[in-house]
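Trainee: Dropping the structures in below, format is structure tokens.
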Structure 1
Amino acid sequence: MSVPVETACFTVGVFQDVEWARRGLDALKSHAFAAESVSMAAKETPEVVALVEQTLGHAGRRMEIARLGPVVAYGPLLEALDGPSHDLARQGVAGTMRRVGFQAHDGEIFERLLARGGVLVAIHHEPRAADALSVLLNFGAGNAAIGAWAGRV
């Protein structure tokens, strides 16, 4: 499923580790966010693979992301960032977050937090973007924000 930039509205936050991400993903589920609207990415570890399978019901996709190396990823955010040209492998998270409404410095922060072992979680649900942001912040996601610049940069 490709997410057109003009309709892409993602709420993104980065949890410090797998356990914090598990709590956040469980909270999103309890607040009725559908698994297909949730994206996740983190450096590949057995714990991350298990997290994706247990919380999102999918094995995830192993991919190489510039400046991060092997990552396990799943969801519409990664499809929007990677595109048909597989841009994540060349430009990384920092170089592609503008596609979904974030400024370049936001992408750099997300990328640094991922490099330190953080777990990026994103929700693609524009009508409830503020709800998603509240859940992310209340359950420990750092640098959580709503991509608001799509189509304007």
Structure 2
Amino acid sequence: MTTIKLETLIDAPIEECFALARDIDLHQKTTEKSRERAVAEKTSGLIEKGDFVTWEAVHFGIKQRLTVVIAEMNRPYHFRDKITKGALKAMRHNHYFEGEQGKTLMRDEFTYQTPFGILGTIFDKLILRSYMKKFLIERNRILKNIAELKKE
């Protein structure tokens, strides 16, 4: 299993950041490079506990589908999505939010496991981990910019 941990400090209230991180329409805007879009189950609005979302995206030149369920939610401090179907053997993404004096520390803990045994492990170490980290950093950068613009 591989885990990527990120922290993003956002100059916006926790409730706003929590809502933006759950917004399917915004998620699609923050992942335009991979043309990620919600194609089945819940396809717009704010995700809630128990919602399923099937995402379609192009990664490494291959169109892929990934279905996740929102497995846990403790508004506005945490939610977790986890894979139910897709190319990864396992995946869970914990989104944590800590608010203080109108600012929010958003923490990501993204854990996944590749299929294909040793070949998957090699692919992860050489390419996938770095790719996923950059993907998450870019998404968080855009989310931060939008949250801070809304505050103005």
Structure 3
Amino acid sequence: MKQFSLSKAVIAGIIGTAAMTMMMVIAPMMGMPEMNIGRMLAGFMGIPVLFGWVAHFMVGAILAIVYAYAFVKILPGSAWLKGLIFGLIPWFVAQVLVNPMMGAGIFALNTPSPLAMVGGSLMGHMVYGIVLGAVHGRLGLRTLAAAPQH
């Protein structure tokens, strides 16, 4: 049985957040609106953009800790599917709590293209979840395979 590992969760969260961020960077090339989370967080918190990006990655790591500690054992399916299912939770929270706090409204209704924003956010959170689950699962498999057998 796999035990909780803070370091594995944080590593998986950072990699998942990086994958989500890469998707956000290419989103405008796919016809979706720009989703510069670092700049949005910086503006909301009144901090430099660099620290907005740091906050974005910190949130990704914290969510990964929650996933590894509380959700990985109860969600069904393979590692990547568990991550995908988990990714829907922060997506929903972003739509009903974070967006309104940042002025975008519930499900981005106060933006020029709410459907594109919600869809882009959903895709980003799905990428985060899939990568989080896959990396976390892979790190766990390596640990179990490397453990000495008694």
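Read-outs throughout are calculated quantities, based only on the coordinates presented, and are distinct from any laboratory measurement. Please read these numbers as outputs of a predicted model, since none were measured by experiment. Cβ atoms are built from the backbone, for glycine too; each structure is taken alone.
Trainee: Quick check on the output: 7.5 is mean projected area of the Cα convex hull in nm², derived from one of 1, 2, 3. Which one produced it?
Mentor: Details: 1: 7.5; 2: 8.3; 3: 9.4.
For mean projected area of the Cα convex hull in nm², the value 7.5 is produced by structure 1.
Trainee: Supply the structure label, taken from 1, 2, 3, corresponding to helix-only ellipticity at 222 nm (-39500 (n - 2.57) for each DSSP H run of 4 or more, over all residues; to 500) with the calculated value -12500. Could you put the intermediate results ahead of the total?
Mentor: Numbers: 1: -12500; 2: -9000; 3: -22000.
Going through each structure in turn, the value belongs to 1.
Trainee: Same structure, new question: For relative contact order in percent (Cα under 8 Å, 6 or more apart), which of 1, 2, 3 scores largest? Intermediate results must be reported in sequence, preceding the final value.
Mentor: Details: 1: 41; 2: 29; 3: 32.
Top value of relative contact order in percent (Cα under 8 Å, 6 or more apart) goes to structure 1.
Trainee: If you work out mean count of other Cβ atoms within 10 Å over residues 37-44 for 1, 2, 3, which one comes out largest?
Mentor: Top value of mean count of other Cβ atoms within 10 Å over residues 37-44, among 1, 2, 3, belongs to structure 1.
Trainee: Which structure, out of 1, 2, 3, was Rg and Dmax of the Cα atoms in Å, for residues 29-108 alone calculated from, if the result is 12.7, 36? Kindly include the intermediate steps, with their values, before the conclusion.
Mentor: Numbers: 1: 12.7, 36; 2: 13.9, 44; 3: 14.5, 41.
Source structure for this number: 1.
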